[in-house]
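The structures come next, written out as structure tokens.
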Structure P
Amino acid sequence: MRIRIDRTKCEGIGICGFFAPTVFELDDRGTLALLAEDVPGGLISEIEQAVEGCPTQAISIGDDER
């Protein structure tokens with residue numbers, strides 16, 4: 001499963017980093033850095049919490065169908 005960030009929606013609030021700090025990180029300018037594009041093993045619950053907790057609905061996960 002892949003993690004996707006809609007950069008047009010992301011406001012750099014950082015809630016995702018609270019739920020999954022090894023996957024999401026804000027830089028010094030408040031820009032979200034995605035530290036892993038694929039959902040790391042054992043972290044699906046944390047990633048799902050980040051998706052649900054994102055107030056701008058900028059994060060999604062799903063199968064890569066590109």
Structure Q
Amino acid sequence: MKLSARNLLKGKVSKITLGAVNAEVELELSGGQNIVSIITINSVKNLRLEVGKEAYAMIKASSVMIAVD
């Protein structure tokens with residue numbers, strides 16, 4: 001797999017919460033951190049996602065903002 005996205009994070013699906021149209025998919029990364037994405041239920045089915053399956057979070061953004069209190 002070759003991608004232009006520079007931020008590719010490998011993890012395991014730890015939770016899938018289905019809604020009416022979309023699903024919230026949570027990946028647990030190797031360091032114990034979690035990342036959550038909202039995708040369509042159709043994508044969950046097409047990717048055959050299920051808890052415990054390895055998957056990648058690909059992050060492509062033109063800017064990343066940092067904030068402090």
Structure R
Amino acid sequence: MITIVTDGGPEDMGRVRRIDQEEIPERWVVAYYGRHQHFERTSATELVEGLRVPVFRFTYSTAIAE
């Protein structure tokens with residue numbers, strides 16, 4: 001598990017996320033209320049619980065196909 005911070009995207013999604021990855025990805029996509037929220041890694045980091053974690057910026061949202 002990796003902790004990341006998101007910048008942008010749905011307001012009620014929360015900024016600090018724990019993702020099920022072993023390495024920090026360049027892109028991260030999460031299903032959220034019927035849409036895929038797309039984020040890209042930035043060079044920024046933020047301090048969370050005493051650790052520097054990567055910041056992912058929201059890029060776009062797509063509908064989930066049924």
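Values quoted throughout were computed directly from the atomic coordinates according to the rules given, and no laboratory measurement underlies them. All figures in this text were calculated on a predicted structure; none of them were measured in a lab.
List of remarks:
- Answer label among P, Q, R for the case where Cα extents along the principal axes in Å, calculated from the coordinates, equals 35, 33, 24: Q
- For the structures shown (P, Q, R), relative contact order in percent (Cα under 8 Å, 6 or more apart) is largest in P.
- Structure responsible for -6000, with helix-only ellipticity at 222 nm (-39500 (n - 2.57) for each DSSP H run of 4 or more, over all residues; to 500) calculated and labels P, Q, R on offer: P
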